[in-house]
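Down below are the structures I want you to see.
What follows is calculated from the coordinates using simple rules that are stated; it is not laboratory data. Owing to the predicted nature of the structure, the values given are computational and were not obtained by experimental measurement. Cβ atoms are built from the backbone, for glycine too; each structure is taken alone.
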Structure P
Amino acid sequence: MMEEVRDSSSDLSVHGHNIKITDVLQDGDILTFIIISQKLSGTGEYHVDRTYDDFEWLQQHLFSQEDVPGIQGVIFPPLPARAQVNASAKVMKQLGLLALGEWQPYCRALETFLRQVAAHNILSKNKALEVFLTSTDPPGRQKIRKNIFNRLSHAVEEMRKEGHKDVDGFFQTERGHNLVLTGGTKTAAEKFLDVVLTEHKIAVAYGHFSASLHLCVEAGEDPEKQAFSRVCVKLSEAFDSMKKNMMSVAVNDMNTLGLGLDLESRYQEAEKEMLFRRTCKLVELENARKNAEKAKPVKKTAMEEVKEATETEFVQICEVAKQEILQFKRERVGMLQRALVQWSEKQLLTAKESASVFDQHLQAFKAMA
C-alpha cells in the first residue's frame, strides 16, 4: 500500500504531456485502467494500473493542499464522473459522450485529466501525483482528510452567495460570462450527443436493411430470380458500406469535437466552482471586517487578527484566480480549435474513403445493367 502522502514541492520524474491510458480491464463491476508514463531520464516507462477509487484518491490530495497560498483560486482539472458497468440511466446521463465507444472516450477523458494536472504549475508539485504515476502499489485507503470543499460545504447550501455583488469588476464580469457559457456549453455537448446517437441509429438501420435484403435472395434456375437475387446482394453490400460509413462518422464525431465539447463543459463547471469559492471567501472577509468594527475592546485584537488573516488569504486567492482565468481562456480557445480541426480532418478522410467505396458499388451496378 502507498504510504500517506505529504504535500510538498517535487518535480515529476515523467513527461506529463505523454501520459497515456492504453487499456481498461474489467473484473466484474471493477474497471482497472493501465497508465503508461515516459521517464524523464529516457531509460524507460512506468506502467501502473489504477481504479477510479485511485483517481479519487489523487483528486482528494489535490483538494487538500490548504497550506498552499491561494489554492482556492485554482481551476481544478475536472475528473469525469465514475464509470460503471451496466450503469443506470442517471449515470449514463452524467457521463454523456463518455459512456459511448466501449470505454475509449472515457479513457481519453481520464488521460486528459492526468495531463492537465501534470501541466499545472501548482498541482504538479503535489507528491501524490508522482506516487500515482510511478508507484507499482495501489494508493492507500486512508480516510480522506478535510479539504477545501469539505470546509466550504456549508456555504454551498447558501446559494444566495452566488448572487453576491463582487467588489472587483473583473470577477463580476467573469461570473456573468461563466454563467452563460456553463449553460451554453452543456447544451452544446448534450445536443452533439443527440447527433452521435442518431448517427448510431441510422447505422443500425442500414445494417438491418442490408441483412433484410439477403432474405430476398432465392435459389433456382429462373433467370429473372437469379438477376433479382444478384441485385439484392449488391444492394445489401452497398447498404453495409453505408452502415460502416455512418459508424465512422459517429466515431469521428465522438472522438474529436464530442470530447472537446465535453471537456469544455466540465471545465466551465470547474471555473464556476472556483468563482463560487472565491465569492464565499469574499463574504467571509466582509463579515470579518464587520465583526472587527463592532468588536468590544477585549476582543478587538483577536477580531483584527482574523480580519487581517482573511484579507491576506482573499488577496492570494484573487491573484491565483486571475492567473487561472487568463490561462484558461487562452487554453480553451486552442482546445476547441484543435477539436474542430481534428473533427474536420477525420470527416474529410472518411468522406474520401467512402466516396471511393461508393464509386465501386456504382460501377458494379452499371456493369450489371
Structure Q
Amino acid sequence: KKTQLIYAFNGSGKTRLSRAFKALLEPDLTEHEVGDNNSDLAQKNILYYNAFTEDLFYWDNDLANDESRVLKIHPNAFTDWVFEEQGQDRNVIGHFQRYTDAKLTPYFNDEYSHTDQNGEQVTVPAFSEVKFSFERGNEESESNIKISKGEESNFIWSIFYSLIDQVISVLNDSPEARETERFNQLEYIYIDDPVSSLDENHLMQLAVDLASLIKKSTSTIKFIISTHDTTFYNYLYNELKSKSCFLLEATEDKTVTLVEKNGDSNSSFFYHLGLKKQLELAIKEQRVERQHFVLIRNLYEKTASFLGYPKWSKLLPGANEENRTAYLNRIIQFSSHDTLANMQVAQLRPEEKNLVNVLLKHLINNYSYWQQEA
C-alpha cells in the first residue's frame, strides 16, 4: 500500500515506533538524527517528522534584557536544503500564516558575526534564527514576540511540509530528469502526530494539505502516518485510496500490538470504543479493579453527552431517580479522586466487581451499542 495509517491513544508508543522503524531502515545511522549536520541527504532512505523534529528548534528568550526573543534552528542538512538551496523561506511563511494568522510574520536572519562571551568572533549562519512580529495593519507592529506552543508547532510543520512538497516534486520526475539525485534512495516518509497543539480548524487544514501531497506523489515512495486524533485520522482514511489501517495498543503488561483494522471499523475510531473494550476485557479476565469504575463513569458520561442527556446519571439502571441514585453513589464512591486514594484497598468484593458488569450490560443493551452476533 502507498500509505499506512496508524491510530493510537497518547502514550501507546507512536514516537517509539517511528524511531524503531527508522533504526531498522538505517541501522548504521541510528545515532544520526535529522539535526546531525554530518548526515548526508543522499544516504537517507527515510524522512520523518516526530517529537524529536521539534527538538531541533529552541528559544533564546534573552532573559538578561527581555528584549530579543529568537527561535533558533540547529544546523542540519534538511533545513539547509529547504532554505539555502531551494529558497523556500517565502513558502514556509505562507504555509505558517495559513495555519495561524496572516499578520503573524516570521523573519529569518542573514549571516552575521558577533563576539561571544569569551571574546571570540562567531559567525552565525543564515536561516539559523527566526524572529516573529505581529503586523497590526495600521503601520504599527509588535516585534520580537514569543509565539505560543501551538504556533511554534505550526511553524515547524510548515518547514517540514515545504520540504516534503519539494521532495515529492523531485521524485515525481523520471530519474534522469531530476534536478538532484539526493533523494533517489528515499523509500519512506514517516509522519508522527503532526496535530499536537492545533485547534480543530487548523487541524483540518493540515489534513487537507497532507492528503493533497500524498495524492500528488506518483513515485514509489511510501507514507506512514500515526496520530491520536480521530478527526485527523478519519479525514485521511476517507481521502486516501491505497492504504492500510492499524490500531497501535499498549497493554497493562507493557506489551504493544499493531492490529490491522479493515473496512468500516476505521470510520468510528473513537475513544469510547476503547473504554468499552477495556471494560469487556477486564470483566472477561475477572480482573475488575477500582480503576474500572472510572472507565464505566467516563463511558456513561460520553454516551449521555452524545445522546443529549443533561446528566449522565439519567442513563443508569432503575425505574426512577431514587433507584438510580444508589448506582450513582456507588460509582462516585469508587471513581472520585480521594486525597487518601493511595490508602484505599484496590481489591474489590465480588458484588462490587459484578456491578461493573451490570452497568456495562445495561448501557450496551439499552443505548444501541453494536453487539457481535454469534
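Can you tell which of P, Q yields 224 when volume of the Cα convex hull per residue in Å³ is derived from it? Mind showing how you got there, number by number?
Values: P: 187; Q: 224.
Among P, Q, the structure yielding 224 for volume of the Cα convex hull per residue in Å³ is Q.
Which structure, out of P, Q, was helix-only ellipticity at 222 nm (-39500 (n - 2.57) for each DSSP H run of 4 or more, over all residues; to 500) calculated from, if the result is -22500? Label of the source structure: P.
Structures compared: P, Q; top value of mean count of other Cβ atoms within 10 Å over residues 171-178, i.e. the largest, recorded for P. When distance in nm of label points 7 Å out along Cα→Cβ at positions 11 and 99 is computed across structures P, Q, the figure 4.5 traces back to P.
To which of P, Q does the computed value 20.0 (mean count of other Cβ atoms within 10 Å over residues 123-130) belong? Here the read-out was taken from P.
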